[in-house]
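Chemist: What follows is a set of structures to go through.
Bear in mind that the values in this text are calculations on the coordinates, not laboratory data. On a predicted model such as this, the values are computed, not experimentally measured, just so you know. Cβ atoms are built from the backbone, for glycine too; each structure is taken alone.
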Structure I
Amino acid sequence: MADALVRFGYADTPLGQLHYAEAGSGGTPVICLHQTPRSHDEFSELMPLVGPHHRMIAMDMYGFGQSAKPEGPQTIEQYAAGALHLADALGLERFAVMGHHTGAVVAVEVAAAGRERVAAVILSSPAYTGPEFRAAQADGPGGVDDAEVDEEGGHLVTWWDQRRPHYPTGRSDLLNRFVRDALAPGVDPLEGHLACARYVMEDRIGLVSAPVLILGADADPFAFPHVEVMRTQLVGARSIEIAVIEGGMIPMTEQLPEAVAAAVVPFLDRFAVS
């Protein structure tokens with residue numbers, strides 16, 4: 001088995017330097033894409049569990065964390081280009097992609113744009129960003145990560161209070177990590193949500209041809225209702241599996257990493273890159 005020691009690095013790409021963490025060196029390489037406004041840290045608990053089986057590469061997506069930042073309004077296509085450029089920089093001809101929340105939307109675009117290279121797709125708490133979603137989200141994400149910055153720091157409390165009902169009780173450590181990533185230089189916590197609201201998924205999701213695993217967090221009121229519609233829209237996928245993670249909330253990869261790993265590892269085993 002490959003080791004699960006987590007290592008960190010920067011990759012030089014046409015977009016600038018992209019920051020990433022990785023664990024393991026064998027099995028299928030998996031590029032992991034986080035939610036807004038997080039970073040590679042969202043996969044910290046999962047990497048030691050999956051790394052002994054498959055090489056996990058958790059990146060700070062283009063525009064987030066310690067990675068380069070684009071100018072102007074951001075798009076899902078930009079984020080996906082960052083993932084593909086990272087794959088190029090790391091010499092990955094074939095790889096799997098895993099995304100959580102915003103990262104799952106990006107994973108759809110990565111799998112559509114790079115379908116000759118993507119061997120498997122894991123969509124964790126995805127949202128179907130079709131016409132109804134875009135209309136509802138055009139002015140913002142509906143109560144999370146939306147606060148005007150003020151000199152007394154009130155926006156920090158607002159961000160915290162907006163997220164707290166959707167996080168496990170007694171896990172202020174997870175909220176602390178969210179706030180830290182929201183404060184990364186150049187990051188606007190709202191922008192990733194707006195990028196999802198700009199993405200015309202119905203034009204792209206049918207191009208996904210790789211096998212897909214959808215992870216549904218049944219205590220996530222934002223994403224869980226989208227599980228079935230995602231399944232119906234993945235018309236070109238080689239196969240579709242659904243795993244429901246009981247008690248999963250918005251920070252599911254951090255909250256329940258053992259349950260997530262128990263679904264992810266055997267899926268990747270079945271579609272391993274030779």
Structure II
Amino acid sequence: MIVGTRGSKLATVQTKYIISELSKVTDEKVDIEIIKTTGDKITDSQLYNIDSKGLFTKELDRAVLDEDVDFAVHSLKDVPTELDEDLTIAAVPIRESPHEALVSKKSWMELSQGATMGTSSLRREAFCNYHQKNFKLEPIRGNIETRIRKVMEGQCDATLMAEAGLKRLGLTKYIKEIFSLDYLTPPAGQGALAIITRKDSVKKTIIKKLNHYVSAQEVLAEKKVLEELGVGCQWPLGAIARTKGDQLDLNAILLTKEGKILSKVNLTGSIKEAEKLGINAANHMEDYI
């Protein structure tokens with residue numbers, strides 16, 4: 001089998017993890033094909049100021065469609081809500097932490113008014129404003145290691161990152177603080193991976209063995225909110241679903257860039273009805289889009 005992946009260290013680590021998990025369910029050898037995406041080539045723009053649909057995924061998905069590779073590994077939060085009709089998410093492996101983390105030499109409380117917060121996320125900007133931190137917000141791009149280096153060298157005072165990426169790269173020593181899911185609500189799908197195949201792929205049966213039902217249902221509910229609202233990173237929207245036994249709790253929050261809450265929804269339902277829960281949450285929020 002051949003797997004397509006971005007060339008960043010995080011993407012490579014995530015792909016090698018999937019290969020390792022596959023080795024437990026099949027004897028097939030898996031080779032890696034590095035594919036550069038549009039998002040990898042853009043280094044000087046806020047992501048929400050450009051057409052970001054499939055920014056980090058479309059070239060990989062094209063390789064799957066063209067059968068140049070058998071499957072692709074994505075960070076699920078980067079996957080567009082609408083896939084090509086010939087593609088499918090064959091598996092969502094067990095999810096890593098969805099929490100947001102602060103990378104800084106100072107704690108969140110120690111960061112004073114006027115401190116420089118490096119972020120290219122509209123959602124993170126909005127949450128900083130919501131919590132009235134009065135930061136000087138500046139764009140920061142580059143891979144995880146580059147962004148950490150910019151903070152450690154004093155180019156900015158702090159940045160916010162997904163805890164999952166830092167854990168996967170063994171960089172947790174740079175985490176100053178981890179936020180609760182209510183205080184800084186993550187984007188839909190954060191911490192989860194998506195394995196994309198063609199719907200007619202003969203390899204799909206093998207890939208499906210890596211699916212983790214609970215993780216898949218959580219992210220299904222979260223991504224359904226985005227799909228129904230028809231929004232991406234151009235809107236400051238956080239969505240997180242967590243399981244408690246057979247129940248699924250879904251929290252979604254929509255803010256303005258300035259940090260005002262437009263809509264906040266908390267719903268609970270059966271884990272079997274994750275999709276319905278996401279649709280219901282979106283129906284509560286749609287008047288604010």
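Chemist: With mean count of other Cβ atoms within 10 Å over residues 63-70 computed per structure, which member of I, II shows the largest figure? Numbers along the way, then the final one.
Modeler: Numbers: I: 22.1; II: 17.2.
Comparing I, II, the top value of mean count of other Cβ atoms within 10 Å over residues 63-70 belongs to I.
Chemist: One of I, II was used to calculate mean projected area of the Cα convex hull in nm², giving 14.4; which?
Modeler: Details: I: 13.0; II: 14.4.
The read-out was computed on structure II.
Chemist: Let me ask something additional. For mean count of other Cβ atoms within 10 Å over residues 151-158, find whichever of I, II sits highest and give me its label. Let's see the in-between values first.
Modeler: Values: I: 11.8; II: 16.6.
When mean count of other Cβ atoms within 10 Å over residues 151-158 is computed for each of I, II, structure II gives the biggest number.
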